Structure P
Amino acid sequence: MVTLTQVKASNALLSTSLPNLVAVFVGATSGIGEYSLKAFAKHALAPRVYIVGRSQASGDRLTTECKQLNPGGTFNFIQAEVSLISAVDVACEEIRRRERSLNILFNSAGSLVSTDTPDGLPQAIALGYYTRTRFMLNLLPLLRAPSPSSLRRCVTTLCGGKEGAVDVSDFPGRKASSLMAARGHAGSMVSLSLARLALEAPDVAFIHNFPGMVQTAIADDLKGVGWAAGRLVMKAVGRFICMPNEECGERHLFLMTSGRFGSGGVAVEGIEGVKGMDGVVGSGCYSVTQEGESTGEKVVELLEGLKEEGVQAALWSHTMGV
């Protein structure tokens, strides 16, 4: 386990080790994304940041708060309905117009709502997989472009380590038998897509993590007595059982910038490299726990089996056709 002390030691070196970073945060107007964005703003030196999200009011608030945390930074909000592929394309075009290179792409946009988007995809998996993959595809040329910093990193926070069976006849996951089955299905899709992208961009580190229990508003739009009761319980006990918001932000900043994951990150004595999805240390594509550890051999074997069965190839063909 990477301790919080080690995490903070690494993050404290960010300003001197990696100044002038360019970062994109998708879905950072609340929850995990907001905590992570503010940790980045707190520690980075003269960064240029693009916050992509749906709510203009939240975006205005965040740019003001980040500027207060880091007067030397530049914080831009791009309003976009990030569950829509066409809106993602427009947002990415704006970023490509303004930047020649990119160091960090962090995506935490999420929902538990199952109603379809105008693209004909369930909103939960549209945000959890399809538009995240589109952001990476669109911005990969910037991540690979020459930059003053050697850091090149994509972090997607969803359910690393919770990968499971994939139904190749139902990639959108409409027929999932339970929330756990849907999580396993989506988790494997995310990890397999990162592994596919890593083949094209070996100079970029790709990380799929599970954030642990964190207090967010992800379930606020869900209807029904059960969900309402669950929200009340979380409000009452969440601070006792969930990771503190500040720690959540610090740990995600560590994923974005630590040398533990190679690709030009901050080097700290005593923090070693971690095994990738293929079981090899430093291989460039990682599925990690909330403590920043490899999710283990079970996930390695599962993903290798899915590749051998042709699931990754079928998924990628499907993804490129959406």
Structure Q
Amino acid sequence: MTKHLINYCPIDWYEDELKRKGMTLAGLVQQLGVDGIEQFIYREPGAFPDYKELTIGAHLNYWPYWMDFWLRKAKRLQQQFRSIHERQTYFKTAMSCDEWLAVIRRNICAAISQKPEYLVWHVAEADTETIFTFDFRYDDREVLAASADVFNAVADEIPANVTVLFENLWWPGLRLTDARKVKFFFERIERKNVGIMLDTGHLMNTNPRLRTEEEAADFVCRTVDKLGPYAELIKGVHLSSSLSGKYLRSFERKVPADLNAEAIWRHIAAIDLHKPFTTTAAKQILQCVQPQYVNHELAYETIEEMIPLMQQQLSVAR
């Protein structure tokens, strides 16, 4: 039976809102009628509230830009970061690949402390310039091979009974639009009990021609069908709608003059909408995929805003 979850990150902003409203996360889960949460883990073990009773899945931290660091391309790193301090902050104090692997291991330990059934691991790469130009420095296979190397180096930190689900994005890496590349990636993974977390919005972002939820559902189902036997690896779905084709077709493919964190965030948010489905296209996707887990991964600034968004999508997905 499919477990329905909500996405939650225990940042102070949300935690304070729950307290102000006299609510608890457990009460919110019960109110929405879902089975639990997929918790985004970004802090050190013990530095965030304990929600192991509600946590079904744990989303690990991720770095959109990391290949140059992993491949020790010093000149490219100097171009990407204004200072050593900025680079060190981005990689969570790590100054070498071994130190970065230690950071990832600590993140895994923090996630495992919440007793999840599964972990989510992003497989993608893009720097702050190529997210605008789409003239990427690495191709899918290069990112997939390096991602497998990083994962294999830390996989022994994960208990055997915890499933690892690799998530697709629209940047180079695991896009799920080519079964041969999916095969290429999983042949390099040296661990059992792994699978795919299909992010519907991310997959929709690979096709700017999509105009409606119905077209999106057909595209997602056709893409899954083309995976052949590898479709069986899809154990979970991050469910959201992202019909951002108009923006994807129209934005200028060049680095903005005022490149800063706000410009980057605004650009990514314009592509990856994380809106709720409003039609039974959501149910069509889930009937096609038959996942064990569905995380209703929606964008929200407040808990008050989140509740009706979740209710909207849940009403058409189940």
Structure R
Amino acid sequence: MGRGQNSTESRTKKNFSWKEVQQNNGKDGSDKWIVINGEVYDVTRWARKHPGGSKVISHYAGQDASEPFEAFHAKPDFVSKYMKAIHIGRMKPDEYKQKEIVEDLRAVKETAVKMGLFTPSYFFYFCIVGHIVALEVGAFLIQYFYGFSLRTFLLSVSMMVIAQVQGGWAQHDFGHLSVFKSTSLNHMLHFFTMSIMKGASSKWWNHLHYQHHAKPNIIGKDPDVRQEALFVLGETMPVQVAKSGNSVMPYNHQAKYFPFLGPPLLFPVYFQFMLFRYIWTRREWTDLVCVLTFYLRFAITYGPLVGILRTFLLYEATRLNVGKCMVYVGSPVQPSPHGY
């Protein structure tokens, strides 16, 4: 078809087969078609305008995106009203049938909703955010009242690590827009817990994490399993990396060098570089301002109190240990070899 050259306005709407849809998977210059509840949409040109990011929607080119569409949109019926411009037809009735597992999962979700399992506790999140702030304040007060020593250093770092890790879990829920009914309020708390309290980019996290949930552990689509520069996972990734011939890492010894490269490089180096790269390339200036407030706060509170070098030690020790916690707690399971 060729990158959306046949516009949706001029194309006659008709019934499509799965073969036709699968041919428009965005590869080799083809268009990007997705199927949602039996309706076919051409997202070739529109993908870049997608509020959730172009990659999330492009990962489903040539596939049925009904389930992720329902999962990622709080009001799918409302969103559907704005999709008429990219609607090109529907699936042939004899080729589009709901799988039993899909129907079963929807029934499970409906039951969970009726049980109130999707209803968040605002008091819980108030306590979570409150104790994160309290730990950060406590870490500073220890240095303020007792000065810098090995004991106070370890205690302050421990408190900041707990605050940072807890902030990571809290921002996850706000980033998923799953706490408040108000999208704006979720975004505000996400900026606060992720950008202001952790010094990380909330927009960058959304960009990566939404892909992870759209295609969990799928090689080539889930950013969480893109570790071949240093490590390989599962049974398929080692074969793919070997065939590419693009790496010289001694993967047979990765269990030995993982503790020395994984946690130390993840937060203090890799994440720092990637989050600022994302902010700069995407021109996310609001995110940049929020992130910089973290570094400004850290420098203003600790710099005059303990000096530049000790402030740097406090910062790096916190980042290093947060990296250890997140690497060992959040390590991905074996990735799927299927590029679906």
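Values quoted throughout were computed directly from the atomic coordinates according to the rules given, and no laboratory measurement underlies them. Just so it is clear, the model here is predicted, and its values are computed rather than measured. Cβ atoms are built from the backbone, for glycine too; each structure is taken alone.
Between P, Q, R, which one scores greatest on FRET efficiency 1/(1 + (r/R0)^6) of positions 65 and 185 (r between Cβ atoms, R0 = 30 Å, to 0.05)?
Q
When you work out FRET efficiency 1/(1 + (r/R0)^6) of positions 17 and 281 (r between Cβ atoms, R0 = 35 Å, to 0.05) for each of the structures P, Q, R, which one comes out largest?
P
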